[in-house]
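Next up, some structures in structure tokens.
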Structure P
């Protein structure tokens, strides 16, 4: 799974990315501070099942604290996009292509309206962030249209002449951006197109189809950043009404980064996504730092119950992508072959079959699959059994 962080230049994308991953990235108050894409690891929280089994887990990846498992997620941050990115403006084509493998996108907007359409700093409230919601989706739709239109005339005529199934043909043609037959079928239907005559589809109809493909293969969540700046919350409330079908989460990436940095230096005890923190060593903090932390506690954590950064990633994974967490083990002691307790927690599509899950772990495990055992119910499950969130599954193989 790969989650992409996207948006206009200078809206706090790199700050959000660093707050999420603590990766070493450049943060600057000017457009295109990011040129090459940054890769990092974020974490989503799930309940750890170790308490349920009265055990202590030992994660191979991520970590566990207070029975909360932090499971790693790959995140990529690309340079800020500008209007006309799909035409190559601002190196847009390069940055759009960097997002090609992303399963979902986090769109960072400056909810306080302090950044104009060019990524330049302006007076708070002087720019309408609703423009950015529309701009990014339009750029992505045109990007998909360009991909769709490559060789379209020849492709469509050939499909029609040979009476091929356009659903299957488009799925094969666009597999590189994650289109499968189900997505192809739904997109054609939602765009209101006739499957019998693709060669007659107009430019406007192709744009509708491209938009449907984009929505299904690059679902978006909007991070309403800079929510702690005066006027931002009012904009956030307006955006929710203006875009009722969008998932919009208020956040303050600067606040989250400050809290994580303080925790990293053992100045405070803070768990990502928490609504509070405690100072661990007064002597490590200056009066200015104490005042800053108190400001964050009062004006961000108490007001919004969270900085929002952790919530954005978790909603992208669990609501947009509809993934679940499943724990695979090698035996009924909940160990792996080396004796580590609950070492793995996989993020997988909801309803994944036991067999597909076995292949997800390792090809050999899938090839030698005999059955699964649900260790919560002690029931044997077959290869077609659909797994649920927080299942603990022992995979029995022939060798």
Structure Q
């Protein structure tokens, strides 16, 4: 059977297979203590081509960790094109190269090089064990309303609970709920990006600086979620061009709709703490390609930047993002008991830059292979974890490192 025929048959048979897997899991899952559940959160996923087309076991060292967890969470940083190219991407468009550029005058959307992926990317992530996703980011609007709806449809088809996008702003901000063995997990998701606010408002939930209505809408959603769920995750895709604020006067707006704030980092900190005050159990941020440390606020973790999990970007150069530590990642494995996060184990990830095989393939083939994470070991694991510990120290967080893992104990803070 050819790869194309295999993928086609897999697509039509997946729903039945998934149902069987759920049944098997419910019957055969090993017992756990009381109401203890595990939540694994990773950096944002930017996957343009189904990795199974290039690799036999993509994410092979990570997949068992996601599948063993009760909840697997990531941010889906793409727009699904839908079946039969329903969002009208030109036939000559090469996705991994972002070429040829597509004028926004010819179609609704966010960029001239849209991340227009096939639904098989959603199915792949679901098959790994990701059952909870944020769809709130700038790239879900790359194909306009068509892409938003196709992405939501793909998530629903493959059993992924999702938040952050909808047919209206009310639907986009609404909490999503996932019930796991008696524990209800809620997700509220928003984007704060350098793309135009007016373009995203409506189908994608956003929080732009200086807009009190954005702030209030999301705080209200967290408060609602905290009344309905045992654990509330607030996710923020935080990606702002700070330089745009330079030279602005008080009350002036950037070209993308943000209103000037004196300190963007402080604004994010204040907002993150506000969502915790409103009832969130954990704040998770993505957007920057590198990771930050962890802060414990009122016994609850703030992860301002969790970094990346997969990055099939446009730039083929090796070393292009070294200053951001973009190829170092973290997986956060959280233990939840009694409605609170008790501990976090941070696992170091090596996001494959492709240095070992650059030049062995065409640029297009190279970009389809690079950017996937595996568990880091040895010296690299130590370097990643030591960086995480140093970054966490500035927030006053104690991090213990042992056997290529970092540990944060929150049990005494609850």
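Some points to look at:
- Taking volume of the Cα convex hull per residue in Å³ as the criterion, the largest value within structures P, Q is that of P.
- Calculating distance in nm of label points 7 Å out along Cα→Cβ at positions 49 and 81 for structures P, Q picks out P as the one with the greatest value.
- Answer label among P, Q for the case where Rg/Rh (Cα atoms, Kirkwood Rh), for residues 169-312 alone, calculated from the coordinates, equals 1.23: P
- When distance in nm of label points 7 Å out along Cα→Cβ at positions 41 and 241 is calculated for each of P, Q, the greatest value falls to P.
- Per distance in nm of label points 7 Å out along Cα→Cβ at positions 161 and 305, the highest-valued of structures P, Q: P
- Comparison of P, Q - label where volume of the Cα convex hull per residue in Å³, for residues 273-336 alone is highest: P
Every read-out reported here was derived from the displayed coordinates using simple, explicitly stated rules and does not represent laboratory data. This is a predicted model, so every value here is computed, not measured. Cβ atoms are built from the backbone, for glycine too; each structure is taken alone.
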